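Please go over the structures that come below.
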Structure 1
Amino acid sequence: MTARVVPLSSPEAGDSRMGGAVNARVAAVAVLTQEAWTLAGKPLPKYTRATIPVVVTTLSAHANDTD
């Protein structure tokens, strides 16, 4: 999954592809996440937000990626 961090005051942060209020979009993500894990046949992960396994890189570090 690729994510981009932008300031909340930026035009990009206001681009709600789904529409609706922020709390409704967050609730939809929670429902979709639960459904995805259920469909995968796996339990929700037990790690915390502080220990979530992520790798932070720059876009330029992937300039030569082909996939």
Structure 2
Amino acid sequence: MKHFLLGIGIFAMISAVMLGLAEVFTYFELGKETIQNIFLVIALSIIAKPFGELTASVFKLNIK
């Protein structure tokens, strides 16, 4: 139960940060599509390394 609550808390925190960033970007009069692209770049930057490591381990690639 403790891990479930921790996961919910982290999800809520990430959601709050994303909503806050959306408000900041809206304040700078960026369009909806531009804001979505910024979030996509941020998300890809965060998951790129773990996804690459997972892919390399699944296919047993020896990239150095």
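Values in this text are rule-based calculations from the coordinates and carry no lab data. Only a predicted model underlies this, so the values are computations on that prediction, with no experimental measurement involved.
One of 1, 2 was used to compute helix-only ellipticity at 222 nm (-39500 (n - 2.57) for each DSSP H run of 4 or more, over all residues; to 500), and the answer was -29500. Which one was it? The value was obtained from structure 2. To which of 1, 2 does the computed value 163 (volume of the Cα convex hull per residue in Å³) belong? Considering all the candidates, the number was obtained from 1.
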